[in-house]
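Every read-out reported here was derived from the displayed coordinates using simple, explicitly stated rules and does not represent laboratory data. Bear in mind the structure is a predicted one, so any value in this text is a computation, not a measurement. Cβ atoms are built from the backbone, for glycine too; each structure is taken alone.
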Structure P
Amino acid sequence: MKLQFPHPFAILLIFIGIAVGLTYLLPAGKYERIIDPNTSREIVVPNSYKSIPNEPIGFFDAVVKVPEGIIFGADIVILILLIGGAFVVVDKTGAFDNGISALIHRFSNSPQKVMILLGLIFALLGALNNTYEEIIALIPIMIALTSRIGFTKISAVAISAGSATIGATFSPINPFGALLAQKIADVQPFSGFVFRIIILLIATGFWIYWILRVGKSKSEVTEETAMGAEKIKLSKRTGIILTIVGLTFTTMVYGILNWDWDYNQMSALFLIMGIICGFIGKLGFNGTFKAYAFGIQEMAFAALIVGLARSVYLVLYEGLIIDSIVYYLFNPLKELPVAFSAIAMTLSQSVLHVPIPSNSGQAVLTIPILTPLADLIGMSRQVMILCYQYGAIIMDLITPTNGALLAMLTAAKLSYKDWFLYCLKPLGIILSMSIIAILIAILINF
């Protein structure tokens, strides 16, 4: 009998169990924390680590962390539910189906151009505002599109969530990545823009190339795909609905960048979008809200998975070992030459992203510690930030404690094993490219 790979729910429960075990095995310790006046976020005080008595998490307390983790991530859970409802409403109007058909017809002779366009769009969204959880509700639509142009459903996840991850990792303007790290490290925001843009373009180009190279479906392409979709003229109503969807995403990005929006404002925006599109699409009053409720129902488990992933971090944090993990990962780096320290720092950030699958959370925890360390060993703060960016954020591709990733795989009916094996080789290549870029940055005194 062939053993099945664990379900995403089981994967997270296994990691919660591992986290509980670590609270018994690892020494407890804690950094002091203060509010950073530049970012208004709580950050650690450098060189303030001290050992404290262990407080291991018991079995029942670990189980309690499951609902607590969901509550801890409630804002993201609600966002996923409301986005899911909104996109089902839009789908019920037929706007997505007509839009996909029109797009396929437009590029009927070159489906690769559709994939390239999608990859660039999602990479831009990732670069602009770390777009990730918002993609969960789009996965069924992406699968419908890619299957009609001859690509696998794993390619649908790769060209959307994967491209967004690449954009977020190498972006010079990601407010939850590079910009946040620069503010915490007291480095001029947007500095190093040209270098980061060059690496971003190289990494994005490689990722899209990889998808085009391995993502073709082995099944026969449909006649519609082979001959080009029947020409469809978008109705005025469909055009208005798709325009509203586009404006919603534009407003979301602008709100995050300029109005300090968080998940609650984004949730409200998508709620409004869904209702307006339902009325414009002539679903009627009851039809609109029935579709919205169905969408929420469809996304419920995906949202639950995202919230549950927070439980792993809660166990490590309340077991007083998360700071110890950071301390023992980074403290030995001060004994290494700058180049080797940079490589080790990058890989350590990658490892740390498993217990801390939050880009901003990892920046807030590690950058205050690594800033004086970088100064001590003669590493520029820009290079230290690159180590964080290129080491941590890229791991969103495969981190098993990343609830949003598991939710997308669940929506696509893909196993984590298949996705991990798909990403393993290109991720290794991109990490190697990142390390080369960091070494070049050291050579040019970046």
Structure Q
Amino acid sequence: MQKIIYKVLLCGIIFCAVSCRKYVEIAPENTRVLELTSDYQQLLYNTTTTDRTYFMPLYAGDDMGTADVRWQNSLSLLPGNIYTWAAKNYTATEEDQEWQYLYQQLYLCNSITEGIMDSKGGTENQKKAVLSSALVHRAFIYYTLVNLYAKQYDPATAATDPGVPLVLGTRFFTDLTRASVQKVYDQIQTDLTQALPNLPNLPDFNSNPSKAAAYAILARVYLNTREFSEAERNANLALGLQSTLLDLKAYLATPRTYPGRIANPEEILLKKAIQTPVSFPLSEDVLSLFSTTDLRYVLFTVPGTGLWNPTFDTRAYNNNQVSVDGIFVGPCVPEMMLIKAECEARAGNVETSLSVVNALRIKRFKTEDYMPLTASTANEALHQVINERRREFVGRGFRWFDQRRLSKDAGFISAVTRSYRGQTYTLEPGSNKYIFPIGDKYILLNPEIVQNPR
């Protein structure tokens, strides 16, 4: 039985590199082999591969949705399955895009971690820097995978909850039994801790890892494991290196001057959604949180009626108003600020929490429209922070992951009900539907991969 988990992006390069060194030591003509330190570095510069992450959370989260049948009837089978939290998203012959792309990236990272220290032409420090970058990318890959295809981290059950296959090498034939959620998180932390000493404080381009990126990913990790003091500590470390906020007032007159991709100073590590939905109707629930003077509402949302094919009777998230670079989903400065604010609220520090939130919000309104948020209790402050996360990260899929983790907090997540093509679908807090099904294709090839329950 073949145990193949991914299609190989660079199979010719890797196989030639291995065969040449191991057997005849002669490079084939017209073929580039992995030999020099710079060869491995160039693999990491392939951002069309390394920046791809997910798109299912865009459709599954409660910030998307409309009962308008024009939009619903326009959806193809896959987004319709995701939108209704179906038991299966793909047929037995289809590739699961998230699984496919992320494990392809993993193969690239593992190729680097296995070969970089024996490469030629680079100094020891250069090799360690390339190795560290690959480890950061690998940590982000596994953080994404375990939060798409496994249960929300729970310290009481993480040691036994099935996570995802933990593949740390490039062998094609290997046991793909799902490692526990705890083991996956342990590996993420190990990779980031090992990487930190040999990373630059800030990257040359934000598509490349840095200390700021490693700290930011760790802040996400600890927020998810509910180790809030560690989450805040790492968020502070990231902000100590990168803290620039965009002032949205500067882009009202000319939205297309909004900085994209590597020019955006808020992006700590550039990662993108695999797809950008052509039409992204915002749910009434999330729209109710916005003031029409909020510049995020002004710049990133548009009326659904009359501007879309098909049209629908609610507002839509439309990132294309300011950029055609796609939807950024990597760690960013606003996220670190809101992690800090959340941790302060959970610690009972109401004033500090809201001061951080308001430092962000003042950049999201015209001066005459800005009103600082207030709260009288820690619980009120925490609700303010979570609502601000919904406004700041609308349309990016962040909400899906928040719905998962906040099910551990009473009063923050309620059941989501959707009417879709004449049927009603409900997503209860903590439901198994918060775990995406693994593509049947991979389970048929690798029977040791156990499917997620529904």
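Can you say which of P, Q returns -22500 when helix-only ellipticity at 222 nm (-39500 (n - 2.57) for each DSSP H run of 4 or more, over all residues; to 500) is computed?
P
Using mean projected area of the Cα convex hull in nm², for residues 322-377 alone as the calculated read-out, with 3.4 as its value, let me know the right label among P, Q.
Only one of P, Q returns 3.4 for mean projected area of the Cα convex hull in nm², for residues 322-377 alone, namely P.
Where is FRET efficiency 1/(1 + (r/R0)^6) of positions 234 and 290 (r between Cβ atoms, R0 = 25 Å, to 0.05) largest, in which of P, Q?
With respect to FRET efficiency 1/(1 + (r/R0)^6) of positions 234 and 290 (r between Cβ atoms, R0 = 25 Å, to 0.05), the highest-scoring structure among P, Q is P.
Once relative contact order in percent (Cα under 8 Å, 6 or more apart) is calculated for every structure in P, Q, which label goes with the largest value? The partial results should precede the final answer.
Details: P: 27; Q: 21.
When relative contact order in percent (Cα under 8 Å, 6 or more apart) is calculated for P, Q, structure P comes out on top.
Once FRET efficiency 1/(1 + (r/R0)^6) of positions 210 and 434 (r between Cβ atoms, R0 = 30 Å, to 0.05) is calculated for all of P, Q, which comes out largest? Display every interim value, and only then the final one.
On the way: P: 1.00; Q: 0.40.
Greatest value across P, Q: structure P.
On distance in nm of label points 7 Å out along Cα→Cβ at positions 314 and 330, which of the structures labelled P, Q is highest?
Q
Given that Kirkwood radius over Cα pairs in Å, for residues 138-393 alone, derived from a single structure, equals 19.8, which label among P, Q identifies that structure?
Q
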